[in-house]
Structure I
Amino acid sequence: MFAHQLPGTKPLRLQGDLAAKMVAGIDRFLTRELQASPSRREAHWKRDLSSPAKYARSVKPNRERLARILGGVDAREPVEMQTVRPLGQSAYVGMGEGYKILSVRWVVLPGVEGEGLLLEPNGTPVAEVVALPDCDWTPESLTGMTPGVPSEGQFARRLAENGCRVLVPVLLDRDCTHSGIPQVRMTNQPHREFLYRAAYEMGRHVLGYEVQKVLAAVDWFKQSAGAQRPVGLAGYGEGGLVAFCAAALDTRVDAALISGYFGPRENLWREPIYRNVWALLDEFGDAEIASLLAPRPLTVEHCRHPEITGPPQAPDRVGAAPGAITTPSLAAVEREVQRARALLEGLTPPAQVSLVDATDTHPGSDRALATFLDSLGVGGSLQPNGSSPSPLDDLPDPAERLKRQFHQLLEHTQHLMREAEFTRARFWSKADASSVGSWQKSCRRYRKYLRDEVLGSLPPATLPANPRTRQVYDTPAFTGHEVVLDVYPDVFAYGILLLPKDLADGERRPVVVCQHGLEGRPQDVADPAGDNEAYHQFACKLAERGFVTYAPQNPYIGMDDFRVLQRKANPLKLSLFSFIVRQHERTLEWLASLPGVDPKRLAFYGLSYGGKTAMRVPALLENYCLSICSADYDEWIWKNVSARQPYSYLLSGEYEMPEFDLGNTFNYAEMSWLICPRPFMVERGHNDGVAPDEWVAYEYAKTRRRYDQLGLGDRTELEVFDGPHTINGVGTFAFLERMLGPMRMS
């Protein structure tokens, strides 16, 4: 090993696995940001506490942003409640003490219905309530018609016994029966996760869909005979989360009871991935969401949460993300309640955020139900716990009902996917392609949107670069040097620089940044002693041709270690690429400062996950003069959302892939438009299993058309070769030599 460093740098003394150290450093950075997030949220709020009306107006933008990140953005259909019973059977499926039970469905979105049970009091209802079970409970178990929920936890039935008309919806459960593509393979992803993945890419969310079902029920309540009656939402576990969000978004809800959910949310990344919400903790914790209910009353019941240790275990099924649900301490919940109260201090009339301790009981304790009913304005004492209702005829088949619910929502995501190219066309309608200059100018807003709203933006580097280097290779053609550059506290950029030995004093050469893929390292592309079958030493071969090359370490390494980074980053409105962009920005600054480098000829060439980087980083960093995407360019939205194609990421364990609302804003063609007018090339092997040739050709046609229409057709190429997921290095090397011009410039 060579010890000496490059001129103008300090010696690099870091030892061990620098890639692992990079991932660990980013993890520490994100952990600090998560813990600091509550103190930063207030910057998004402009609360006016002088009156309820002014308060409602002042938080309207926050309510709208919450609706957007939850995916509750589609206009609902006119609602109609229908009973679901076979011909010849009674409309009722059960009878209780003072109420009857119907099986019902109601329209929510085109092709999407809610289903569940409706508990109708025999007399005039005192209130309208949507009671949401945890997602692993059926409506029948919450009403006591089937086993599964102890009598004292059957709060839907108890609300009906106290005179409320109660609707109990079905929620998607945590089983994995329907998760996958039967003709290809099935996964052990919970139904909620499988739907989350498809929806997230399209700017929707399993939470948003279920909130829409609840609010469609509120629509029905408000247009029915009980339009003037108070409306309440009550839920437990996942049902508590849905009820909480629905009540925050719709001021027609008069009161809410949240059981088995509320608490601090800074460890959201540990919970199941179907609770992951883009940008949530940047603006909202549970206290901030609670503040959206004010001045309406909120009752928080602390009881045992659903205990979830991970995804379902199913023979021959894999692919689910890790994640658990545990019960927070009463003290932790109390602190979050106190935070909510502090946010609302000074509001007149005072906000009512009540905390009920039911630690040792089931959800729907007497005190919680009494507090909730009182907050709805329902007087009188709580009726004692009655008997379970008697079922009539055959009850609805819960398995078939859940299957319908799952496939309706999944099909809605597929509809959005099919419509996505038209949605993106509307999004891009303000781009001006009348000239190269006007195109570049109009792309600024799209570049900013990709950076800030889709990938997430970190501030510029806060530390000096403090370059440290050490020589690690010496060949007849070049020397190799490990490089570490500081970016933020605990966050650094790392890579290997290859310098041709024939580089003369005063000469400036182009640089090709050679990017590895998933689980890769700089050594995979830059070590002259190794020959990785995917990379074929392409950094070395380019250095032998006279290019300066640099192989950065990107943080997508370490299996779930790096995926945890994505989980921690997303709720902060960040992603892996938030860090990658700033690492590359720092790297380009340093490369441009080297005496043998031409700062105007810094090119990028990446394979696989490095190809993902080739689409995103040069689209944002205009210091890259050229980009080559190898073994990744395709119809990226189909790949993330399709519930039919075997190439779909819905089937894989790469749960970090979905990027919120990307499908409606940027596919790979649109990212390449942000690279334009700089040269751009795609390298593609016929036998690459990432996607079929047809997907690549279809998407690249849009790239090619844009360059041609701007008179830049000679600046883009697609090379297809007869090979697998690998660097081919034929047309791409020629493209680099042609586009980067003379090798030697003084």
Structure II
Amino acid sequence: MTPAQAEAELARLAGLLKTANDAYYQADEPQISDAEFDALKRRNAELETRFPGLKRADSPTEQVGAQPAEGFAKVAHPVRMLSLGNAFDEEDVIGFDTGIRKYLGLSSDAPLAYTAEPKIDGLSLSLRYEAGELKRAATRGDGSVGENVTANARTIADIPTRLSDAPDVLEVRGEVYMSHADFAALNARQAENSGKQFANPRNAAAGSLRQLDADITRSRPLRFFAYAWGELSAPLADTQMAAIERLAALGFVTNPLTRRCEGAQDMLEQYRQIENQRATLGYDIDGVVYKVDDLALQARLGFRSTTPRWAIAHKFPAELAWTRLEAIDIQVGRTGALSPVARLSPVTVGGVVVSNATLHNEDYIAGRDAKGGEIRNGKDIRIGDWVQVYRAGDVIPKVADVDLSRRPDETRPYVFPTRCPECGSDAIREEGDSARRCSGGLICPAQAVEKLKHFVSRAAFDIDGLGARQIEMFYADDVLPIRTPADIFTLQARDEQNLAKLKNREGWGDTSARNLFAAIADKRRIPLARLIFALGIRHVGEVAARDLALHYRDWDAMARAMDAARPAALACRAADAAVEAERIAAAAQGRRARIKETRSTVVEGHAIPEAATVAWEDLIGIDGVGITLGASLSDAFANSEERAAFDALRNHLTILPPNAPSADSPVAGKTVVFTGTLEKMTRAEAKARAEALGAKVAGSVSAKTDLLVAGPGAGSKAKKAADLGIETLDEDGWLALIDAT
């Protein structure tokens, strides 16, 4: 990196870190995670070390916190409130101890005691007492000047307003925080009153303390731990540990996990002990703070520009935490999949309070992958276990590991349900499927609700004013229910017949009800592809829905094709079952399976009408469809409840076909198959170009194929095309045919 590049990077980092500091300390709404902030700060420090002459006057390494916010009186701290340096692994802690010894001239085996205490994730506060009376409370601010929050601090029960037997001047420092239980209760109250929801207890505590109205602070359940001091008229004690004990004797709440440690290894042991208890403390911590115990040595060590030499914060991994698995719940999704969810003792991971995590499926719980191989070294997951939770970026939290050493003796392996917890129908796991699925279809309320949410989603019908929350409300409603898609389009007519009008309900009004009915009416004309996607048929995404619409072009034609293909679809499934049974039997007997282990569209021993075979091969021959998706479509149209729902919906819609294909292209109306490697365009580009010219693109060669485009490596498809006498072109011939260059 050149000096010019380094200068530009330091300017960028200074801006990012200032913005992050202001959001964290002034707005109480962090924009980046602690881990991201620490990484930016380390990057800045590394560049300043490499290019010391480029250090900025506003260098982030010289900053503590942020400027006090407007609206509060300013308070100058007689003794600066500094931040702490960070340690991120055991080597950093050992290095901290080594550096202390080197500075003091102590040998590696000389006695040197430290204290170790949980690092509370809250808001720093300084309390000034004069003659035993609380005179002033101030936030840290930028370390030199903070905000006067005295009236608010007086509302916190953990903060005494008068002290006995205290020094004439005593400045006590500590952390304002909120417990997990109080945080959850506060957010629940805020939700009931349509108030602001807090992301985590730290934000809630900071936002509650920094209120201009002390009555609001009084209504918030804030707590306080004392752990340090500033200005003193007389020493509290000779050691850090004794001083903490003196603060407790004066009436302050101090952390019971604070202990004296003899050297680095003892500190690391206490770190592990505290980390193991993290999930059961009932409040957030994000690391452990180590301090030299001897106050005389602290004085000798002194301070750097923004941090003391005698203390360091050993941070927990930002995206990892251990907590207890309290329960496993089963959620039923749109396609009937039974999805296990871990209910956890709340723990903050990556700046977010985590109380739930996905467990994927029954294999994951059992400690194996979809192919039967071990995951987590084969450790299963049980209720009552201590589990490691991780959260990378904004993904759903997941369980990474299990601590078998902490597994309660009474735990038993989790038995995955074989019946749907919502409707009681059989929950079946088909071969090749990672999930067990409810067989109840639309009689299952969980599936019905999720299908309706999908039906009104943005890529489907996208009905303004009818989202997931409204769907849940209408589904549970006994007067004006929506239980199937067709019910949406009869909503206005049913409302007109009811005495209890929608517009008179809580949360509705004349305008909102009228707008909803208008939005529903606007969606009575719908493109075929959107309708197919909206039905929520398993495996049918937006791309497959578009391909099906281009192929069949008409809803009724597609429905007839599904009916015609049903016998072949069932025969194909029976063949799959026979193949799997033979594979299992062969494996059990230690021999090789004697039947071909491929899925076949024509099965010996099954009397399949020719029309069914033709319809089935036409369906699975659509490029991107195949047997799995084709079987899923066949199942949906053959299910009596779903078919009735489809037919009822059809009666309320005008279904728009795809745009008419080009009539003057040389491939209009023809069925084209691509095979082999295309060298001048991707397969996706070739498919899109062919469809734009009015061709149908199929994935397999059949008697209906008009043209095969074969690149290098073409195999069985080229041979079959030759056997059927189908015209075959290479890529150059295809490009010449469509006049592409």
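Among candidates I, II, the computation of semi-axes √(5λ) of the Cα gyration tensor in Å, for residues 116-275 alone that gave 28, 22, 12 used structure II.
If FRET efficiency 1/(1 + (r/R0)^6) of positions 108 and 668 (r between Cβ atoms, R0 = 41 Å, to 0.05) is calculated from each of I, II, which structure is the one that comes out at 0.80? Corresponding structure: I.
Given that percent of Cα pairs over 42 Å apart, derived from a single structure, equals 35, which label among I, II identifies that structure? The read-out was computed on structure I.
Given structures I, II, which gives the highest value for relative contact order in percent (Cα under 8 Å, 6 or more apart)? Largest one: structure I.
Quick check on the output: 5.5 is distance in nm of label points 7 Å out along Cα→Cβ at positions 140 and 636, derived from one of I, II. Which one produced it? Value 5.5 for distance in nm of label points 7 Å out along Cα→Cβ at positions 140 and 636 corresponds to II out of I, II.
The numbers here are math on the coordinates, done by the rules we state, and not lab data. As the structure is a prediction and not an experimental result, all values here were calculated from the model. Cβ atoms are built from the backbone, for glycine too; each structure is taken alone.
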